[in-house]
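Novice: Once you scroll down, you'll see the structures, which are given as structure tokens.
Readers should treat all values here as calculations from the given coordinates under stated rules, not as data from a laboratory. Please read all numbers here as calculations on a predicted model, not as lab measurements. Cβ atoms are built from the backbone, for glycine too; each structure is taken alone.
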Structure P
């Protein structure tokens, strides 16, 4: 059974096929193929969501399937049923499931016991659907006719803020996969952890990322500047401490000017203007955050369609 729990669960060849399909699905949205015809796909949320829920619910529907939206607290999981039993039961009803969870172990346990494909809609460790969306959004600009992954090689990403968060982990993993350079800048205590190093080792990928406490160093010569919220769900108790420590890593026009003149700014959203990014950067011509948000739909449809093909 093929699942999509991390960026490298598709080979490079398969990833290229996903991006090419995303381009087709975007261009032909009102006339999409129906690889999920008559299939029912679960969308199980441990965490609240805007973009993940809407994009997957619409995407499953547009591919011919029926989305079944579930909240963990409104299922027997919330009353102590094991993930093993839940995965086995849901597999008897559903053709696939997307899970947005806190602990990464939750989706790994689901995948271990499910007889249907499991898609990682976000965990505290990584967010692979967002990264495939981000890569697709860049490919639309670097090679619009072919969305060719080879155009990513050597591109530099600067990630500012919490360099140990799920988005930082996913960017480290993805950059290594596609031959990109990545520099991360964040305060002491928020450096990439041994967990992402272990993930790179497991996939035979190089630890070629740079971590620094100096945002100017990370942004110099970058093709892309990326950031995420400073206080993720579950970290609210230390919000003020995090905001104070992260303040020097706000993406400003001054830092954006240190990147290449044609560099882009991206953010997985929701954004908090005045915290991790200034309003003028969000509003700048270099910001492509809403194209990025839209592309969640098209990239995720392509991921689902590819999984159906691989599991046929």
Structure Q
């Protein structure tokens, strides 16, 4: 069973001809309101990939609450751990250009009310996998990690959006998922010298991942966009390519990767196999507009695996 502790948003998605620059107003004819939030996206991705999933988070008592939960309900995610609070349901404004690149601003709202004691209903134990991100109150996240570690659960932290993570928390993490920007930022924040080489010692995401894995005895996984992903675990490197996808919108691709990875690891698959499935899911997510609408189900992932070569050990 996967327990996702994190954010639930409504996303207002605007297709624009060009991403706005500072001080610039960009007009577009319409927008779409779709469920989102990194926590909810990853819960939906894991559920569609075949895992049993519980969501722990908060939404408001406003008109955005039910639309924000709609994708989770449709995917069969257990919502007993989602509470209604006085704060407004979180809202993200997502601009997407014709190349599929995005620009996102998030009003956290009810996400800031999420508390670690909401995990009590999830009854974490050694058979569970806890998945977290960095869109809610940091202290709530760190307490959730402590509780899950004490219960013997597997812990997967997606270090997004980029933010510092205490060393004592990283020592309790099993799998740390980052992108090529987040890995160097975290390494610079937590390791002497940033763990890399060169004029900017933290500028290399691969060196940063290796240093984090070695320093904290965890599996460090870095997504590299159209270059695929790499992982460093127990002194060994794994590399996986990227799916040759028709890119329409990259929003949610990282969440698709993390959710599918969590589902595969929770099922007991080896990291190499989990990376391949995650990379396929991330690529498929780029072919549809929006975060949750783009998340592939298990059948689509299975049918597409043959288009991506297995991970290689370096």
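Novice: If distance in nm of label points 7 Å out along Cα→Cβ at positions 94 and 222 is computed to be 2.6, which of P, Q is the source?
Specialist: Q
Novice: If we compute mean count of other Cβ atoms within 10 Å over residues 22-29 for structures P, Q, which one ends up with the highest value?
Specialist: P
Novice: Computing helix-only ellipticity at 222 nm (-39500 (n - 2.57) for each DSSP H run of 4 or more, over all residues; to 500) gives -12500 for which of P, Q?
Specialist: Among P, Q, the structure yielding -12500 for helix-only ellipticity at 222 nm (-39500 (n - 2.57) for each DSSP H run of 4 or more, over all residues; to 500) is P.
Novice: If you don't mind, another one. Determine which structure produced the value 26.6 for mean count of other Cβ atoms within 10 Å over residues 6-13, calculated from the coordinates; the candidates are P, Q.
Specialist: Q
Novice: If mean count of other Cβ atoms within 10 Å over residues 142-149 is calculated from each of P, Q, which structure is the one that comes out at 14.9?
Specialist: Matching structure: P.
Novice: Given 54, 46, 36 as the derived value for Cα extents along the principal axes in Å, which of the supplied structures P, Q does it correspond to?
Specialist: P
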